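Participant: Multiple structures follow.
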Structure P
Amino acid sequence: MNAIENITIGHTERLRKPVGYTMLANLVNIVPFCLSIEAINVIFRAFDGSGMPLDTQRLWTIFILLVVYVFVMALAERASYRANFRGAYEMSAAGRVSLAEHLRKLSLGFLSRRDPGDLSSMLITDFTMAETGISHHLPQLMGALVMPVLAFLGLLWIDWRMAVAMFIALPLAVGILLGSTYLQYKLSGKQIAAKINAGNRLEEYLQGIRVMKAYNLLGDKFVRLKNAFAELRRACIRQEALLGPFILLSVTLIRAGLTLMILCGTYLLIGGDLSLLTFVMFLVVGSRVFDPLTSALTNFAEFRYFSIAGGRILALMNEPEMQGSKEAPESGDITFYHVSFGYQKKQVLHDVSVTLRKNTLTALVGPSGSGKAPC
């Protein structure tokens, strides 16, 4: 739940439309799949040795329904596309403006403690990652769970043994993926920190390139940029090399459900406890149902990575703004009333009263030690 709050920058209500329309589109896409199963059922009855003729009228009806349903699917996908991408980019645009306005109200002490490249990275890179998570991963993750859940409930009603064999490895796969959460947050945090540091060093290099060229500090003389990109490369390799096996193992376990279902179905078919038509139907459903599950597992891993960027933005947005009870002065004049100043025992200013007018240029002229700097 924290990951969802992070990636939406604290506004989880923004997910209602994209997630809702994506789930609706996935539900709409189930109907052609059911019609295809019915077409296979009609063809199978004509060639199962029962002597029934091929019901061509029913096949033509299914064909016409599929053709008409293409337009229904297009409308559903269009609504889902608009809700996902338009909502994500509107959120990103409003979030960038809100963050910039919030930065304007923070104290100078806070801004001086943060690297300028870090703040610019939040406005650009982190918001890009957050909008990608909202538009490409989270709605698809939620929607990809619809078909497997409905398939499991429907197949459970047809033959619970085959349904359990198909999805028996799912809890183990999800457990392995959840078990890698701590490792992913640790490695992803280091990779994001290395990426920000590399961006800071690049910005430092570009801003100071005139000075470096003037003093011949190019090439091997400036190693901070080289070391920053080397550390970024190592962090990216560590992240991919250590997290990749967990995702691949989870996907392999999910795919193993199809093999277990085939073995279970073969055993039941030989024993006469399962009809051939039911076995074929499970094969057709099984060949299709694991694709959204694989997509869901992959999207879940990427979604957790993008949520780290959202967490950084949310932490900055929660920084207290600089408060004050006094109104800003209407005039910009600077006035000294009876000011006296001296160095040790030597007095250089004595009972000085002067007003420096707004929008004017005032020159302080005098020898060294005459009190120009204190003024």
Structure Q
Amino acid sequence: MLSPWQSIVARFRSAGFNATAAITSLAIILAFALGDYVGQARKASPVEQSISKILTKNPTPLKRSVLEQAAIEAALKASGDQWANYFPQESVKNLNQTLEGRYSGIGIWLRKSKSGVLEVSSVQNKSPAARAGIKVLDSLIDINGVAMDGASLATAVAALRGAPNTKLQLGVERNQEQIRFEITRESILNGDVVAYQLATKVVYIQISSITSQVATDVAVALNKYPHQSGVVLDLRDNPGGLLNVAVDLASLFLNKGTIVSYSRKNDSPVVLESTDQIVDVAPMTVLINRSTASSAEVIAGALQDRNRAVIIGEKSYGKGTLQEIMDLVDGSKIEITVGKFRTPNGRVIDQVGIAPDLLVPEGEEIKKALLVLGGLAAIAK
């Protein structure tokens, strides 16, 4: 059976990373700190040798799993993949709960910034974090007094979780100012969609992240609220989430045809098409901003390319890459980039973003959306 470390090397090679460079970097790093795996029929690598030597020679009792985790995290960093993450076995439950939209915490999503700092990528509406005043792009300083500088995503998420009604101390940096919060954790249950009647026959639907129930919840909202005059789909501050759910959501508004395509190493492009035959045909606007990212950009790009909606706001984040979560032999998981998205018209999203049809200042988007819907209704008469 392969060790987690051997599994990670195999994953890197199959995903197209420069595994040789990554392993070479690790050999230099780990020659001083880690070391080797014995008992293999093949020749052991310098990394595996280092792990074994530390385990046999270091006077301090050590666990192989701890050293292998350090090696895996170093390999992910050496790969240069900004979105790569490692989830130890004990963190996998937190990951699954986040994607399902059901957990006990404060209602935020995190991501690593381009400089490697953990920052808030989404704040769920009416969550403890929203009530406390946490904002998208706040950088994490510490959680309960434990510094987050250099911490992994899994470590930070685990620190944020806890039993309902327990308190959490959170330090963030915003505009070069340090701010402290005391927040009480709550059970978060599928609160990623907020919908209400915005105007006569106009429905407003806000999506804070693309979790497993989002497409279903949006379909329910469309059935509940009269919207013959229009739909305002708010994807501002939405970090993305599950690609298959994003496709299902876009399919509520787009009949047959491409939603998004992506390419993997040495494979033909994969084209994902609309999954619905019966679609909503009401006039539509989509709100985006600089924190609209990933699969949320996929939705906006598809609706824009296929002339289904008017996109309003500011240019989106530009995270147009596909990550895949892969199992390792010990029950842990890695998340690595395996492809790049293209819109139905072939536009690249990564590092570019989605440019709005109407550039509108922050705070004016909903007002502009209503004006646009009114204009579309007038044209249709």
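Participant: Among the shown structures P, Q, from which was the value 13 of relative contact order in percent (Cα under 8 Å, 6 or more apart) calculated?
Facilitator: Numbers: P: 25; Q: 13.
Corresponding structure: Q.
Participant: If you don't mind, there's one more thing I want to ask. Using helix-only ellipticity at 222 nm (-39500 (n - 2.57) for each DSSP H run of 4 or more, over all residues; to 500) as the calculated read-out, with -23500 as its value, let me know the right label among P, Q. Present the calculation step by step, with values, prior to reporting the outcome.
Facilitator: Details: P: -23500; Q: -10000.
Structure of origin is P.
Participant: Compare Rg/Rh (Cα atoms, Kirkwood Rh) across structures P, Q and report the one with the greatest value. Could the numbers behind the result be given before it?
Facilitator: Working: P: 1.23; Q: 1.02.
Looking at the calculated values, the largest one is P.
Participant: Taking distance in nm of label points 7 Å out along Cα→Cβ at positions 271 and 343 as the criterion, which structure among P, Q has the greatest value? Could the numbers behind the result be given before it?
Facilitator: Numbers: P: 10.3; Q: 1.8.
Between P, Q, the highest calculated value is found for P.
Participant: Right, next: The value 1, 7, 13, 17, 18, 15, 12, 8, 5, 2, 1, 0, 0 for P(r) over Cα pairs in 5 Å bins from 0, in percent, for residues 63-262 alone was derived from one model only; which of P, Q is it?
Facilitator: That value comes from structure Q.
Participant: Ranked on distance in nm of label points 7 Å out along Cα→Cβ at positions 279 and 319, which label among P, Q comes first with the largest value?
Facilitator: Numbers: P: 6.6; Q: 2.6.
Comparing P, Q, the top value of distance in nm of label points 7 Å out along Cα→Cβ at positions 279 and 319 belongs to P.
Bear in mind these aren't lab numbers, they're just calculated from the coordinates by the rules spelled out. None of these values were measured; they are calculated from a predicted model. Cβ atoms are built from the backbone, for glycine too; each structure is taken alone.
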